[in-house]
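In what follows, structures are represented as structure tokens.
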Structure 1
Amino acid sequence: MDTNAFWALVEDTRAEAREAAPDSVVEQHVETLTDALEELSDDDVRGFYRQLMAVRARANSWDLWAAAHLALGGASDDSFLDFRNWLISLGRETFERVLADPDAVADLEWDDDEEDFAAAEAWAYAPLEVLEERGFDDAEMDPEADEVDDQFGDPTGEPFPEDDDEWFARRFPRLWARYGSDQYGSD
């Protein structure tokens, strides 16, 4: 599966989810993606998973992590992984726009209780669960998985100063205006 086929599947299954359950799109997207993956060959399901890992690795940057940290009031490595899965599930255009300008996270909406991020974690596991249902063990699911430093590898760029309100306000003016003063008690 190439990059274009990966994004087409993400976007088509998201559109189906939006139509089926407009109030819980991310949760429904787990089901629509799983259903679509079940129709694919083993190689295509593995290909989807490899593309997911590669796209997720592209989003593993300190700058994006800082934006997630600000928007969510903190983001552990697990939370940042779920955030990246969620961002990918929104589709290629949104993903690319936010990668180019992490302050654009200010334009996005999610469930304030973070249910969207928990659902995005399940969404990212969908290809592995499909393969597991087909009888594959962990080693057989993706023999090339070690080639992509995906999950918790070192982010690109420079680490962000977690406690520097001025840095966040300067670097992410729109996110700071939306989330910073409420969470950090600044004006």
Structure 2
Amino acid sequence: MDDIAKLKSVVEELQGRLREEVQRRTELERRCHLLEKLAYRDPSTGLRTETYLHARVREEIDRSIRYPASATLLTLCAPPGADDSVPRLGVRLTGELRATDQVFTLSNHGLAILLVETPEDGAHRALERLQADIEQFIRGYGFTVTTFPVDANQAEDFLNLALERHEKVSTQLRPETTGTFTAARIH
């Protein structure tokens, strides 16, 4: 009988340790999930990060393929001297857009706006509607419009094209020599 009692005691001890391990693992998973969510937002501005933009674009393109719809990525580029205004503009635009649309930071001088279920002409209308808000923060900004599936039909190609266009406009706005900056557009 002593062997059975010892065995029972060892089993109870192992079950207790197992419960503790399960609790620790659950807490660790909760913290990891929280850290993952925090990584999607810039802690100083609250705007979504470029890293999250990549994940969100893939999700949106997959959804647009399953349920035929357009998706548009609008990027805004600020000229030199306006870098401090970009995050404030992003926060402002977040409040002005539909709940399904999202604003992301792109480096220290740009924003990306993911417009779900929005074709190219809808993106241009949204840009026209937001123009006064944008110009309150940034004068002489540049922008790009990239639409799925018109400009690209795969998530990676879509995002690469949008970022390439953004970089071209950004380069036009930030030449080596100083000068007058006007709204640039690549389309």
Structure 3
Amino acid sequence: MITYLVLGVAIAIVGWVVFTFNSLVLNRNRVKEAWADIDVQLKRRYDLIPNLIESVKGYVAHEKDTLTKVTEMRTLAMQGGSVAERSEHENMLTDALKSVFALSENYPNLKANENFIELQRELSDTENKIQAARRFYNTVVRDFNTKIEQVPANLIANLFGFKNRDFFKLSEGDELAREPVKVNFDN
């Protein structure tokens, strides 16, 4: 009878280890899939940028520094790296793109250019998709990190080398945007 009890406990423990390990692998693969979704949208943005630069060049010849900065930031962002590095590079690229769109305010002909308007629309759509992919990625990372930190799954996670994943973070400007708006009627 004791043999059956010990055997039953051993089978339950092995079953739990296998179930927990498989669950961790599933969550890790979801994190990879979510990152791949971000990569697809970033690639789309990288492909649109040269066309944007070309359409702007003719109108803003003396704004070469701005266009050069966008090109440099695109190259830096495409180099990859850790999630934290990619996040930082992508935020710098986003800031550089904002400066290109700000240029259009000073150049009415550029602002009216159909090609520029279409590229701006495409980039805006891509930015929205990147934000959605980033939110999904961060949700999946949160779930994965929580799972590998909770007892008793953390025992299996540590045993098999599962590590926390980094979040795809907002830029400094976006962090400030989360602060409450200050209203002052004393004017």
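Remarks
- When distance in nm of label points 7 Å out along Cα→Cβ at positions 105 and 161 is worked out for each of 1, 2, 3, structure 3 gives the greatest result.
- Source structure (of 1, 2, 3) for Rg and Dmax of the Cα atoms in Å, for residues 41-136 alone, computed value 13.9, 43: 1
- Given 5.3 for mean projected area of the Cα convex hull in nm², for residues 89-168 alone, calculated: source structure among 1, 2, 3: 2
- Test item: Cα extents along the principal axes in Å, for residues 113-152 alone calculated as 32, 16, 14, pick one of 1, 2, 3: 2
- Comparison of 1, 2, 3 - label where Kirkwood radius over Cα pairs in Å is highest: 3
Bear in mind these aren't lab numbers, they're just calculated from the coordinates by the rules spelled out. Not measured: the values here are computed from a predicted model. Cβ atoms are built from the backbone, for glycine too; each structure is taken alone.
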